[in-house]
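Following are the structures in question.
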Structure P
Amino acid sequence: MSISKKMLASLLLVALLSGCAGMSSRQKGAAVGAAVGGVAGAVMTGGSALGTVGGGAIGGAIGYGVGDMMNKK
């Protein structure tokens, strides 16, 4: 996947996530974490589908945990 396609995918994810106003902190954290993790996984594995999905899953779990911690403050 070329750099321009990765940038386009990242911008699309940001645009989609901007409509998350009605979500809880946990949901927002999970969504943002999954998006960032998916992009990072794709970049680190050269666009591998397994790397993208794995990064998204790990990022989503971490983002959910961060959102949960934000709720407890």
Structure Q
Amino acid sequence: MTRTMPVEEAASHLADIVSNLQPGDEIELTAGNGRVASLISKPESKTPPRRGFGACKGMLTILREDDEHLADFKDYM
């Protein structure tokens, strides 16, 4: 939402204006007959969801079963 207000009004209520900004808000500051500045809120950060066990289930495709490579690890098993 875009709002317009004079610089003098914004200066006297700046702390309240900044604390009430919502994501996507913009306030155009005017002096005389023109716009001199804009206050634009910081967009919401999109934190990726936390991954748990099994989150990648189904993402790996085994093309063939191969037990030959296991012979190299016989001492560890």
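Odds and ends about this structure:
- With semi-axes √(5λ) of the Cα gyration tensor in Å derived as 24, 14, 7, matching label from P, Q: P
- Among candidates P, Q, the computation of distance in nm of label points 7 Å out along Cα→Cβ at positions 9 and 65 that gave 2.5 used structure P.
- Which entry (P, Q) yields the derived value -3500 for helix-only ellipticity at 222 nm (-39500 (n - 2.57) for each DSSP H run of 4 or more, over all residues; to 500): Q
- Comparison of P, Q - label where distance in nm of label points 7 Å out along Cα→Cβ at positions 25 and 49 is highest: P
- Relative contact order in percent (Cα under 8 Å, 6 or more apart) from the coordinates reads 34; which among P, Q: P
All of the numbers you see were taken from the coordinates with simple rules; none came from a lab. This is a predicted model, so every value here is computed, not measured. Cβ atoms are built from the backbone, for glycine too; each structure is taken alone.
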